[in-house]
Structure 1
Amino acid sequence: MPIAFLLLSVIVPLLLACVPVAIEFLRARDPIAGPPRAWAAVAALGAAFLAGVVPIIGRWPEFPPVSAEEWLLSIALAAVVLALLDAVLPSRWWSALLVSIGMVALAYVITQGPLASASRRWGEGSTRLLWFAGVMAALVVPAVLVRSGTRAAPHGGSIFALGIVTAGTIACYVLAGSAKFAQLESLVGLGLLPLWLAAMVRRPWTLHFGFPVLFGLLHGTLWSYAAFYTEMPLSAAILGVLAPVSVAAARLPGVPKRISVTFGLQAGVALAMIGAAVILVAMNRPESADSPYDAAY
């Protein structure tokens, strides 16, 4: 791996992700300052992904985008804006409605933009409608359930579970023959790393505003790309895109609110779901290491 590529796609995104987390970590040391604010988690994940996406795809995207991979920068920017709005606006019904409408609108744009060529294979009539509804749900529903889980477990356990999901997703992409997807997903992991370290030391950490929106949209977008532009088994893609809902295991009835319990439960469910996806991909591994996505774009 060239040093310049390593610097731009790994080191710089990681350092940028550390900055907002460090700012809020230091501010929260003051007992009267309150817990770290929600914008820091959004900024960490957003900075890591936005900083690394252009070096990984290898060129500055045109506008309007002309290929699926060029859409990623625009999608990430829109997702960051929505997540920041969710993080900084007052927690009221109208702000939740605004962000929800924005998420649905962005999911619709994804189906009509980068997934437009794939959608031609969705058939017609009710079959096409089912595919459309499924992709829309895959992009929106995980974010809602991640919000529920991080509200119940505002500590490093939620981030650790999502880190397991991210690591397993990278393994799925590698096994499916797409190093580029694995590199893009690694940006999500780089955004999670400083956040997890800080949340393990200083609890609680405000995670249920903003951060679930951004993580859900980025994770869902990459999995939807993989489902239609690589030789990824559909069953594995469904498990992979839904794996973040493992964080919501902390909200199951009867689960004690002790950190040790919720930490282990979230991690166990995440490992089971993404582990099953990895096994499915490994069992259906393409003979060629070349990705049809890379060939098409």
Structure 2
Amino acid sequence: MQHKIHQRYRLIILYVMVGLLVFLYSINSTASSKYTIYFYNPETNINNFASLKMEFDTYLSSRGPYQFQPFSDKDTFEKYIAQKRNCIFLISTWHFKSLREKCPMKPVLVGVLKGKSTQRKILLAKKNIKNLDLLVGGKVASAGSEDYTRNILIQMLGQKEKKLVDSMKVLIVPKDIDALMAVGFGMANSALAAESSVDKLSSINPKQYEMMKQLSASKETLLPILAIPKECDKDVEKLITIIEKMGELPDGKNKLKMLGLDGWKRLNESEMKIFESAEDNIQ
């Protein structure tokens, strides 16, 4: 009798263990089959990554086995995505050139804002700043990372002004408009902002706008892009299509606003050439 009870307990334990193994295997299979969008953009200062992830996860998971993973640190992002295959990268064109040397990839979509897929960065200061020498040792307000800000300033001003750029302190703010307002409030000597944000300032605060002047401007560069690994599953095309159509849906458009975009489009032939030959535009 006692032997039968022990045997029954052994069978129960065996069934439980088998069930647990099946359960763990199913979880692992589901997780491994998910397609992930990895996001890092040094041009924007996003201060609530939890909210960004939740909003995009909700949108994507309702359409398939998709998820969104944002990063705030460039080195962590680059280490994490190494050797990734079934995924998509949402990155800046500035970051693309150095990244593709470590992780072979090809761009497929470019962001759109107010019908444009390009932008220019403008360096502005108050009108009493007569020349660049008056910015030495001062603060430049920017919504981008420090590394990105300094690289763009050197691209705009040239290597001859590297000492000037190195002497400047970078005040990181949430948005371009905050960078412009920081100059008005005396928190910074200059501001680096997208041309569209400068235009916005002229309409919402013309008095502040009139107090400022443009010191320099960058070349036209593409807005953030969507890229895929050179070796990836063909099913990733389904996710690309979902992202491409986000701007056509009210819910998708609201999510894109969190990234400073209002839509996506396929890269045309001339835009693709930027990645193939015009290296200055993506450095």
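The numbers here are math on the coordinates, done by the rules we state, and not lab data. Worth saying up front: this structure is predicted, and the values here are computed from it rather than measured. Cβ atoms are built from the backbone, for glycine too; each structure is taken alone.
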Note: Rg and Dmax of the Cα atoms in Å at 24.2, 100, derived from one of structures 1, 2, originates from structure 2
State the single structure among 1, 2 that was used to calculate mean count of other Cβ atoms within 10 Å over residues 131-138, giving 13.6.
-> 2
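For FRET efficiency 1/(1 + (r/R0)^6) of positions 99 and 203 (r between Cβ atoms, R0 = 41 Å, to 0.05), find whichever of 1, 2 sits highest and give me its label.
Numbers: 1: 0.95; 2: 0.70.
Between 1, 2, the highest calculated value is found for 1.
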Source structure (of 1, 2) for helix-only ellipticity at 222 nm (-39500 (n - 2.57) for each DSSP H run of 4 or more, over all residues; to 500), computed value -23500 = 1
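Please state which of the structures 1, 2 yields 17.9, 57 when Rg and Dmax of the Cα atoms in Å, for residues 107-266 alone is computed from it.
Values: 1: 16.3, 53; 2: 17.9, 57.
It must be structure 2, since only it matches.
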